[in-house]
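Following are the structures in question.
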Structure I
Amino acid sequence: MMTLSLQRAKCSIRLLCSQALKSTNYTENIKSYDEVPGPKPIPILGNTWRLFPVIGQYEVGDVAKISQIFHEEYGEITRLSGLIGRPDLLFVYNADEIERMYRQEGPTPFRPSMPCLVRYKGVERKKFFGELAGVVGVHGEPWKEFRTRVQKPVLQPQTVRKYVGPIETVTKDFITRIEKIKNSEGELPADFDNEIHKWALECIGLVALDVRLGCLADNLTPDSEPLKIISAAKFALRNIAELELKAPYWRYFPTPLWSRYVKNMDYFVEISVNELDLSLVERILANEKDPKIAYILALDLILVGIDTISMAVCSILYQLATRSEEQEKIFKELEKIIPDPSVPLTTKHLDQAIYTKAFIREVFRVYSTVIGNGRTLQHDTVICGYHIPKGVQVVFPTLVTGQMEEWVDDAKTFKPERWLKENSDKKLHPFASLPYGHGARMCLGRRFADLEMQVLLAKLIRNYKLEYHHKPLKYKVTFMYAPDGDLKFKLIKR
């Protein structure tokens, strides 16, 4: 309790100092927006050409690398202007500035995410989604009203705790499935990430719909509903970068990719709504007069949850398999907490898995599945000594800031121990690594995501040793930042 109070005091002091600087000589030397450093746009094509095929410098999957390059070349703030069909992007690598912006934002922060989904919900299918179209791809007062109506039952710890048992049941079925698909040497197939997606959808289906979707059944055919839902969600998320970062012609006329996106989203909505009978979401929103609120919330949870949780788990398992020392520490912790692995998991077990949770947090710091958060400025402001106009999209590159020595002690070393209480005196800026974001627009499903990952590690590492004996994998951005390649893990029964 004292440690938490100390951390809050440090945050308050840091913010007050920052504000004091802003109100004295710092503000007297404000530079213009045109002086913000960054890559220079060329006539007509601006900076968009950098992501074009053949002539461009980067691919869409290089977004994480681009963010790092910008920091190395331009410093704590970088302006990327001249983007066809979209506002300028402003990359901010100063954690103090990121903290100040988060703490000073109003009740309806505008997060510049998924404009294509904004258009789908607000224009293409406005008749279905109406005025309250959910929490994903929605902004302003409609977002605030929807979130206010759903966040209390979704984020209550007691609601989440009820799902330890059900998620453990799904995870046990997943491990049974693993036993069936590994080869005679204990190695999992190259497409194991697909199995992780099935586990994730089965968990989300249980949470959002209160049903078992049958994702972990043997011999699922490509036209089965679980695989169609996974395919539709992956297509919807993984083409956002293509639609948004390259020239967004779809805003002016229906391009082939945009037409496929709309068709795919239509199918996703249709097949998901077919499953929405007596859902948990509908029950916990029992006081809600409009039943469509429950349906739309469930759609958002499924759409965003499948790929994000799956890619996070892929990253965590890969890091476990390639870090035997840390994996052994997790096993020893779990062995102590759960001497008999056949005993059902409880919230008490998970609360005691301190190092296990620290490992997950360290994976997110070094290999953040979400490479950055952001805000669209609602008014002119000063950032890093520059006057930034309203409408600019500010990016907080958590993947980069989480690994900067300015904000984290020994930042280049993978060290889960840094998250433990005994190391609370070490430098670890609370706004350097924010995988779930911060404030009013923090991830709505974060408690369920944490629970699912913790249960999976508790069941898997308590019973198996995980190894990886192939060429090291590089990380790449699809929609999320995750290992790019075959996850042919080897499982050894403990």
Structure II
Amino acid sequence: MRLPQCLCATAALWLALAAPSNAATANTQVDCLFAWAESSAPAWFPSMGAVSGQKDSYNYRYYAGQNAYLAVSSADNHVYYLGPVSNGALYDLGALALWADKADCTASTTYPVVDTGQYKFYGNQAELGSAPASATTAFYGEDAQFAGRQPSYRDNGDGTVSDLQTGLMWVAARGSKVTWEAAVAGASHSRVGGYSDWRMPTIKELYSLIDFNGKSAATDTDSVPYINTRYFEIVFGNATGGRVIDGQDWSATKYVSTTMNGDATVFGVNFIDGRIKGYPQYSPPGSNTGNTLYVRYVRGNSSYGVNQFQNNGDGTVTDVATGLMWAQADSGVAKNWQDALAWVQTQNHANALGYNDWRMPNAKELQSIVDYSRSPETTQSAAISPDLMVTAIRNEGGATDYPWYWASTTHLDSNGAVYVAFGRALGWMKPPGSSSYSLWDVHGAGAQRSDPKSGNVGNYLLGKDAHGQSVYGLGPQGDVVRIANFVRLVRDAK
């Protein structure tokens, strides 16, 4: 730390911080730094009750519990502190660039992947009593073993919420269910918080809000939404005459193929049951009547969700936008979840591709590499960049398809594990008038669902297909059960 540079600088900062001000304009790097300070030194910078503002050249956070300020000045791009630790004196903590690098808030990370929030450890059937102790311990390497960018939000007091990690600003209120067309058209007319540049969120922007401490149940009172309800309003489906879980959000991302044997489809997130699915744009199918879901508008950081893959020429690919490095090839074979976690550690022991700090990606990291412009039907490929190689498989119907990949994240609804479908998100459905099941892409390539971590597919019998063969699935759309899925390694690029 250095002493205050001069009394006039002290006076200027005092005046800036003491004067009434509006909520800070979103600044991804500065907000990321504030969030890092709050997670790294909570005794100095307690996030509860913190107030943000911007005045003249200063973007600041005031911590009432400590009567302290943390600020960044655009005049010199330095970080400042004033509070009890400095005995009421203004301290210049140094250049923003140095602190941003230390906090991993460098400006090049335009697509910061926020942590899932999962902090407990789970085995095949239930929560574990403690964290797996070492790389040779069963279930070592699951989500909670790694602390990523922790979620950090600011209620701006004007109906908007700023995500201090992503630089995105959101509408806090739930609103009413609308058709997808009405949701798209409504963005330009929204004036929440006094802003006129609201837009429909892409599926990647929308998924940034998911919190995997959620768990749906038969009743709303027993359910915990997969989103932070301290900041974001949520409405359970039974409040509008539906199932408890009928609280889905539209995204701006249309599926480039179709689901349910020909339905036009739009991806969305269900923050009540913790999944990404493709939802029919029209209901009933084949009609011109729009299906209705909720919408939550977003603004800021228009680069969020845009990958910048760089082939390193050594079997790895770096996404400059997220700061994540990926193994170019996948595991090549499917494994159950416990074996998949163990396989990652064998790769570390072997110093695979020159690194020994690989991990299984969490749900949000894995979803970040989905390419929603691709699908098996439209591009004859997996829904992923050609920079990353994918093992082709034969699906349950005998067609060429592409794998589902495990995440390290547990889905608390069933204690299964999260996966992302880079091939068709298949399900067994009975067509109208039929007594037998047909295999359809029910949720779209790029969907996020969950599978049992262990067991036997035979425990999930649904019935017979048209050829009299037994079929196995779960849920209202007969989601195909695999139990053994593929793995792709990830590590932090820095």
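We did not get these values from a lab; they are worked out from the coordinates using the rules stated. All values reported here derive from a predicted model rather than from experimental measurement. Cβ atoms are built from the backbone, for glycine too; each structure is taken alone.
Listed values, structure above:
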| item | result |
| --- | --- |
| If helix-only ellipticity at 222 nm (-39500 (n - 2.57) for each DSSP H run of 4 or more, over all residues; to 500) is computed and equals -15000, the structure in I, II | I |
| Comparison of I, II by mean count of other Cβ atoms within 10 Å over residues 125-132 - largest value held by | I |
| Origin of the derived value 22, 54, 22, 2, 0 (P(r) over Cα pairs in 20 Å bins from 0, in percent; candidates I, II) | II |
| Relative contact order in percent (Cα under 8 Å, 6 or more apart) derived as 23 - corresponding label from I, II | I |
| Which of I, II yields 4.1 [distance in nm of label points 7 Å out along Cα→Cβ at positions 205 and 421, calculated] | I |
| Distance in nm of label points 7 Å out along Cα→Cβ at positions 109 and 485 derived as 3.6 - corresponding label from I, II | I |
| Comparison of I, II - label where mean count of other Cβ atoms within 10 Å over residues 333-340 is highest | II |
